[in-house]
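Asker: Below: a set of structures, written as structure tokens.
What follows draws every value from the coordinates through simple rules; no lab data is involved. These numbers come from a predicted model, not from an experiment. Cβ atoms are built from the backbone, for glycine too; each structure is taken alone.
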Structure I
Amino acid sequence: MNSAELAHRFNYHPPRTPAAVRAHESVREQCTQLAGFLDSTLQDGREKALAITNLEQVMFWANAAIARA
């Protein structure tokens, strides 16, 4: 991996367009809704914690895909 690739992965990528801002907001909103549903539906425990953790990863990678485009 070269330094340009590393920089692209780790630099901040601000939203470039209003559409990108809306996409970030939509991803966050949808993930938050699902997190609330999971929290109220699932019993506390390892599986619930993993579901929430993986949903955080979903939000991260979805927002990274928007930002890095």
Structure II
Amino acid sequence: MRQPLVIPVIIVTQYETFGDSDDKKTLEQLKAELKHDFPSVYRDAVYYHPAQSDWKTALTKVIEKLIT
């Protein structure tokens, strides 16, 4: 019997909010929802902004957690 393939997911996005006005969610709300709904694959979401560099540090930390 085959084992299911589990591929970790990291989301990198420029969006700060998601959805329409009635269902609008912040990135933090979406992160909590994804963590709850997909605990076996979801790892984190990183906010990307081209004028800032802190997203690189955040993404590096998430990747390092995966490989250690």
Structure III
Amino acid sequence: MINNKPFKVRYFSAKDKMTITRNALWTDKCKYWTSKANRMLMTYFDVDKNEYRTATDSWTIIDRG
């Protein structure tokens, strides 16, 4: 991913029980990583909520701006 380039991410939210699309931005604090439970994670900056969020297990980048 390219720093400071907007994109959209879509994933299923277990908490909300629905698919969510977020306007996102990749920054120096964003990352792909694996949890201790061996789950795939992606931390990104949510532009609309103005905070970092983490997508779990499966996500799709649907627009790179």
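Asker: Which of I, II, III yields 0.95 for FRET efficiency 1/(1 + (r/R0)^6) of positions 5 and 21 (r between Cβ atoms, R0 = 30 Å, to 0.05), as computed?
Answerer: Working: I: 0.70; II: 0.20; III: 0.95.
Among I, II, III, the structure yielding 0.95 for FRET efficiency 1/(1 + (r/R0)^6) of positions 5 and 21 (r between Cβ atoms, R0 = 30 Å, to 0.05) is III.
Asker: A value of -27000 was computed for helix-only ellipticity at 222 nm (-39500 (n - 2.57) for each DSSP H run of 4 or more, over all residues; to 500); which of I, II, III is the source structure? All intermediate terms of the calculation are to be shown ahead of the outcome.
Answerer: Values: I: -27000; II: -11500; III: 0.
The correct label is I.
Asker: In terms of Cα Rg over 2.2 N^0.38 Å, which of structures I, II, III is highest?
Answerer: Details: I: 1.37; II: 1.28; III: 1.05.
Answer by largest value of Cα Rg over 2.2 N^0.38 Å: I.
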